[in-house]
Structure I
Amino acid sequence: MKPGSMTPARFDALLPFLGRLSLDTVAVARSVLVEGKGKAEVAKETGLSRQRVGQAVLRVQAADEKAPEGWQRIEIWLPPELVQQVEDMADAARRKLAAKEDDNKNLASSPSDEGRQ
């Protein structure tokens, strides 16, 4: 994936899948993937090595490549007017999945009402 090739909406939809990445790491990856800055440029701006910037980008790309259970990856050629529509549909599905996972975590962590009367 080349610099600047990820839409802001797509990047934001990945946030729930980024695990324990620090906010700084996320910002570094966003600079390359969304804003289109080069790794060397971001390294110079942040004081990190190009390798560390590259690792941040790879971690976000790996999250993007991870398919939730039951999902399928497809690669197709589309006319430009349909690309954004398909990306928006994928982003909406990721957000819906993330919300569902959050709901499941909240249910699992809340105390049970059983035995309370």
Structure II
Amino acid sequence: MTQLSILAIKAVAGGIGVVAFALVAEVVEPKKLAGLFAAAPSVALASMVVTVLDTGPQRTVPAALGMAAGSVGMLAFCVLGVPAIGRLGATLGSVAALAGWLAVALALYLVFLR
């Protein structure tokens, strides 16, 4: 497969995934949890499926581990973001939370994925 066709397949698969996850988000109660079913998980899954089908599972492992490290970093962002925004305001609190995400994700990368 050419790179362009792989990209096109990932785009279509990601779009289908986004629609599917959006449908799930519509029926989830409470609506506060609907954000868990946003676009990122479906696009990541679609990208990994296409990569597995194109190049095999071994080439997908680094991407999956990177996604896991980023997810842990996002958890740190959420945990830090709520109090940081309350104390520092939206802009500075978001920057502080983003710094927390970067620190956690980078540390996980350097320790486990490098």
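Bear in mind that the values in this text are calculations on the coordinates, not laboratory data. This one's a predicted model, so the numbers in the text were calculated from it and none came from an experiment. Cβ atoms are built from the backbone, for glycine too; each structure is taken alone.
Using mean count of other Cβ atoms within 10 Å over residues 21-28, single out the structure from I, II with the greatest value. Can you show the working numbers first?
On the way: I: 15.2; II: 12.8.
Largest value of mean count of other Cβ atoms within 10 Å over residues 21-28: I.
When mean projected area of the Cα convex hull in nm² is computed for each of I, II, the one that comes out at 8.8 is II. Work out the source of -27500 here, i.e. which of I, II gives that when helix-only ellipticity at 222 nm (-39500 (n - 2.57) for each DSSP H run of 4 or more, over all residues; to 500) is computed. It traces back to II. Computed over structures I, II, mean count of other Cβ atoms within 10 Å over residues 53-60 reaches its largest value in I.
Assign the value 29, calculated as relative contact order in percent (Cα under 8 Å, 6 or more apart), to the correct structure from I, II.
On the way: I: 29; II: 20.
Checking each candidate, the match is I.
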